[in-house]
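Down below are the structures I want you to see.
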Structure 1
Amino acid sequence: WCYGGGSGTRRHFHRKHDQILWYGKGKDYTFNPQYRPYTEGTLQRGLTRVKGKKYKLHKEGALLQDWWVDINKILSPTARENLKFPTQKPLALLKRIIASASNPGDLAADFYAGSGTTAEACEEMNRSWISCDSSKLAIQSSRYRLLRKKARPFQITELIDEGSEGQKQGILDLIVPEVCSYDEKQAMVKLGISRYDSPLFPFENRNFVSCLDFWELDWDYDGCFSSQLQVIREKPDYNLPLPLQLSILLPKQKEYRMAIKSYDIFGHSIIKSFAFSGCK
């Protein structure tokens with residue numbers, strides 16, 4: 001994969017390519033040829049002048065070689081795709097790799113998930129996926145990306161570091177829920193977040209909203225958090241407001257058991273569960 005971009009070195013040629021290693025378990029592997037658009041000159045003259053009348057242009061384009069110069073790096077800091085993750089790769093690059101080595105319905109696995117580009121590509125291309133990473137920020141970036149993408153429901157399994165039990169926890173305060181009768185079967189429940197302090201940088205009287213990445217709600221909490229509603233910014237810009245309150249319609253119950261899980265920009269998360277009475 002060859003790409004451009006600035007470099008200040010004067011000691012060698014600018015190193016602007018990555019090697020993509022391709023392995024097969026055996027001879028029976030999947031490979032789907034990929035194509036690039038013909039140049040304007042080739043389209044105008046065709047192939048007959050050089051190769052003879054029996055040759056025709058392929059409707060999908062020219063077969064792609066093993067070096068790719070048509071996919072740019074994510075250079076603009078304001079690009080919609082840019083999640084500010086240091087090793088983030090363009091979506092177009094992962095889509096090409098997945099298209100060439102798998103078919104719709106196949107399972108793709110990325111054990112160094114980073115910002116979740118592989119998972120998003122699979123969502124667009126009808127592939128199942130598994131993403132793993134040892135970084136909390138990577139998992140959080142991937143989760144946020146998939147929420148913004150409105151991906152299919154997915155399950156997250158996290159390994160808890162036993163040595164982190166003594167670490168300082170952040171503070172998550174919630175708004176006292178309000179329950180209003182909506183009709184005979186449903187109730188309008190109002191809830192949200194009133195305060196958040198990061199365990200790394202307590203915000204005290206400052207605006208804590210810029211510290212929050214997003215938050216989720218489990219409206220039927222049973223001790224195992226299951227995200228049923230997610231609250232994110234309209235755009236990945238922390239200068240924009242993040243909604244802290246919401247109203248949802250739920251079936252009328254005598255008691256509700258819920259949990260809110262918040263995520264901050266440093267990769268920390270806090271779950272706070274609560275119970276309250278429903279409509280009388």
Structure 2
Amino acid sequence: MDIFGEHPSIPIGIAILIAIYLGACRVTGRRPTRMQAVWFAIAMVAILYVQSELDELADARIFSMHMLQHLMQAFVIPPLLLLGTPDWMLRPWVLSKPIKPVARLLTKPVIAFAIFSAVFVTAHFPPIFDRMCRDENFHIFLHLCFMASGILLWWPILSPLPEMPRLSYPAQILYLFLLMIPMTAVAAPITLATHVIYPWYTEGAHGWGLKPLEDQVLGGLIMWVGQGTYLMFIFTFIFYRWQQREDRDIPVMPTSAVPELRVVRSRSVAHL
């Protein structure tokens with residue numbers, strides 16, 4: 001694999017992101033927390049893997065790997081980037097006068113959800129998807145759209161900025177539950193189709209020796225079952241955090257009040 005020769009935009013893009021990240025630290029004299037740095041590093045590795053290894057498999061007409069690539073671009077990389085970016089690094093840009101109104105609008109849960117759903121569903125329409133497979137520039141554009149709309153999608157859950165707060169825990173669970181609707185709208189027709197939907201996969205040698213229709217079903221299941229399992233894991237984690245907060249909010253009776261309670265109870269018994 002020679003990602004520098006075939007896809008020079010990948011290492012160049014990653015290098016630019018790292019340079020911006022480190023440059024912001026140098027200019028401000030501040031540093032991200034250790035976990036933020038780890039999340040950002042994992043995001044860079046994930047981008048490299050998705051845009052090189054998985055991209056090669058997708059180019060080999062392995063539809064299931066193409067679907068896995070799209071899921072990672074929308075569900076894995078954006079959360080990692082949000083978790084890895086400190087609030088002080090984003091604030092001067094996102095809350096600047098020209099950008100703030102647009103940012104507040106686009107990150108509203110309903111708007112962010114609608115934009116992501118529109119991008120993801122439209123990209124998998126047969127004419128759009130087939131063009132993506134044949135036009136490398138359009139392919140790159142759609143992948144960037146997946147990641148950009150994915151950042152908007154995950155912002156109401158992982159917002160790094162207190163000025164643009166996250167949804168409450170119950171709202172987060174509902175938000176992600178509703179996300180299954182557009183994802184199912186894409187995955188179900190692919191999984192249940194009785195013929196190959198995307199012509200590009202029937203026009204050449206197919207990687208791994210799979211038949212195009214078998215690979216299409218596998219790709220649909222990866223999207224359908226894979227994203228459902230992933231979201232259920234996120235549901236569980238959010239519910240756990242919610243329960244932890246509820247437990248902390250329950251008032252605890254001070255131990256000093258216990259003897260007083262016993263005295264009152266003993267007097268009541270004596271009175272009877």
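Each reported figure results from applying straightforward, stated rules to the coordinates on display, with no laboratory input. Not measured: the values here are computed from a predicted model. Cβ atoms are built from the backbone, for glycine too; each structure is taken alone.
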Between structures 1, 2, where is mean projected area of the Cα convex hull in nm², for residues 86-229 alone highest? 1
Using Rg/Rh (Cα atoms, Kirkwood Rh), for residues 70-133 alone for the comparison, can you identify which of 1, 2 gives the largest number? 2
Highest-scoring label, criterion being percent of Cα pairs over 23 Å apart, among 1, 2: 1
Can you spot which of 1, 2 the value 0.35 was calculated from, given it is FRET efficiency 1/(1 + (r/R0)^6) of positions 38 and 118 (r between Cβ atoms, R0 = 30 Å, to 0.05)? 2
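A value of -24000 was derived for helix-only ellipticity at 222 nm (-39500 (n - 2.57) for each DSSP H run of 4 or more, over all residues; to 500); which structure in 1, 2 was it taken from? It would help to have the intermediate numbers written out before the result.
Details: 1: -4500; 2: -24000.
Matching structure: 2.
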For relative contact order in percent (Cα under 8 Å, 6 or more apart), structure among 1, 2 ranking highest is 2
For which of 1, 2 does FRET efficiency 1/(1 + (r/R0)^6) of positions 30 and 174 (r between Cβ atoms, R0 = 41 Å, to 0.05), calculated from the coordinates, equal 0.70? 2
Suppose you compute mean count of other Cβ atoms within 10 Å over residues 78-85 for every structure in 1, 2: which one lands on 13.0? 1
